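Please treat every number below as a calculation from the coordinates, not as lab data. The structure displayed is predicted, hence computed values, not measured ones. Cβ atoms are built from the backbone, for glycine too; each structure is taken alone.
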Structure P
Amino acid sequence: MISKAQLQKLAQEHGTPLFIVDHDELRKNYRTFKRYLPRVQAYFAVKANSLPEIVQTLFKEGASFDVASMPEFETVYQNIKGMPAKQRQDWIWDKIIYANPIKPEATLEQLDKYKPLVTFDNVEEIHKIAKHAPHAGLALRLKVPNTGAMVELSSKFGAAPGEAVDMILEADRVGLTVEGISFHVGSQTTNFENYVQALALTANIFKEAKERGYTKMNLIDIGGGFPAPYDATVKPFQDLAKVINTEIDRLFPKDIQILAEPGRFMVATAGTSVSRVVGKAVRDGKPCYYINDGVYHTYSGILFDHLHYPIKAFKKGPTQLSAVFGPTCDALDVVSMAENLPALERGDLVYSENIGAYSAASSTYFNGIPPAKIVHVNR
């Protein structure tokens, strides 16, 4: 990890607020994922942090990519546009999944020439794909338990298991090929049983599809949800990998391709924010510090991702329970109401670690205040 001295030096050089991306950490996370899940092809979920530099580093590491919009597709495409046409098309077939189950017609028409792998979870989408992207391969997104996930997704996406094979056969009827099943157990899932149940449901659907005459499926996309180590309560990744490996080997033959969509796991620990105290007050006896970054900017994950990013001070000294607010005029812009901080002064620096996922990605220009400056290190 980047040292405190390096963070302070970067703040002195570039000003604040800063969003710092450590590419050594990106590479380490990718290699950890591959080490403990050797059978799984890692498709980085670009939505977690779509900075082109992050995509490029993971591309060089050999990653595949999960995209959910044409701009995300184009960010990945920039890395392969110089390849010969056949090699480029083969790369797209093998390395990109468009994993948004609901797609505008215009998007499907743009995608069709690439013959991509796309997800779906309803009959209406089947007919839309057949009309606007008939060359696409399909993966059926299955509704699975999201118990205990930080962000639950099953209420918005996923076909009911009881309807799954009917949808597969309908897609086949209209001339499309369903290549496999996908699911998502919910973001930041610490309940490993979700993966066990989802894989069992998937195995049952493979079995039913085969019994009903459909034998073209050869892949499983186990989605994302792999937890980032935000605190000591998160079990080690290798513990989850052991569970997943056991179930995959027990339920599926070796010729079934296994995909995954890690996003948060890849980028959370690679991001650090540094901001500056721009104001202070005492309210109801509590020190209140106003910093030049907040929930409309790098700390957007507090609102959108239900996360808490501890605020840390570079300054030493006795601590007191304090509040930290962002720079906008909105009372919603609360970074934390309970941080143990030393007595800070205007101009002092603070920082937050493990803020690389779903943070700067959803930063805005609210109040006309621009997002934090992005600095890349160890590229």
Structure Q
Amino acid sequence: MKKFLLLLLVVASCRAKQPAPAAPAATASEPPVAASDSTGDWALAPFTKVDSVNPVAGPSGALFLDPLRRGTVKWEEKDVFNPAIVVRKGKLYMLYRAQDKIGRPAGTSRIGLAVSEDGYHFVRRPVPVLYPAEDKQKILEWEGGCEDPRVVQDERGTYYMTYTAFDGRTARLLVATSSDLVHWIKHGSAFADAYNGRYSRAWSKSGSIVSRYLGSKVVATKINGKYWMYWGDMNIWAATSDDLIHWTPVVSGPEAALKVVVAPRSGHWDSKLVESGPPAMVTKEGILLIYNGMNQRSDGDATLPEGMYGGGQVLLDKNDPTKVLRRLDHNFIRPDKPYEITGQVGQVCFLEGLADFKGRWLLYYGTADSKIAVAVGPDKPMAW
């Protein structure tokens, strides 16, 4: 049964695919278990799903002249999900993953852009803003595509996107930059220059850059002279950078194995895997990371569905971003709506976009790898 479920997830979405890492990407021993927390005064919760508008986005018949197929494709016909969120000039922008029905293995993914005045109703740009093309990244992006963006900005206002390139076999974490959210420059693998490229050849994805949430802006911030990023979709690892483009994974031990920062938990709802969510937030208590977790009933929570994705929160040390201080016992959001339970991959709430917009926290997430929904958070300032 486990093998069947894994095969189903591979075919449906590379987000859920987790092959054994290549030998150079061996994982170090698990970190000490952090103190669990059932109350989570430090956390950003609760969130309430906005049933009156959800889902806020889904598939459409929009057309795009694809440069590789040299023909018109319905680029978001199959599924629309897993968005990043940016507030710019008083409006909320959503960069989302859309799939067609013709690419392999489960439709080619491209990243689209939509804008909203209120956070609930969106007008989409008719064509994608980031997609596989005749460029240096084609070998990594074709024909699985460009997936699952997260976006932050630097002090000068340049936007940095971490996204997943999928060639149909291996997912790799890439970086792109933009000044206007429409025109993007691809910079290739986040790990290309680290350790002679050994980690750029292995499976990698889900880059959550540590940032300050300064009102509506999400600004990458240095800790001890370095930018930090949490990444990964089995364990959560860390990486550092001087420029937000070239990243070096944090390793430990004589074999330079990846240092596990957050691991799955036996007996919990996140027993199968954990995966980074929206950009991590610096608060007065520490670094708040919202993450996604997957349940495996045989070793997790037998009361929850097999393969269910929900959202958790963990607090890390501001002086040592690899040290976990607290971790919520429970998931603060999980599938319970029809559009979250049934879709390309059922039983999924996958969190990627967070914004402080017009005085309220808005959390955007993919539902069943098929649509996009929003939840409203607490009236709680998160001072840093």
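Here are a few things to note about the model shown:
- Read-out distance in nm of label points 7 Å out along Cα→Cβ at positions 173 and 261, computed value 2.7, structure in P, Q: P
- Structure responsible for 1.3, with distance in nm of label points 7 Å out along Cα→Cβ at positions 37 and 117 calculated and labels P, Q on offer: P
- Entry that produces -10000 once helix-only ellipticity at 222 nm (-39500 (n - 2.57) for each DSSP H run of 4 or more, over all residues; to 500) is calculated, selected from P, Q: P
- Among P, Q, structure where mean count of other Cβ atoms within 10 Å over residues 245-252 as derived comes to 20.1: Q
- For the structures shown (P, Q), percent of Cα pairs over 32 Å apart is largest in P.
- Comparing distance in nm of label points 7 Å out along Cα→Cβ at positions 213 and 229 across structures P, Q, the highest value is found for P.
- In terms of distance in nm of label points 7 Å out along Cα→Cβ at positions 101 and 205, the structure with the greatest value among P, Q is Q.
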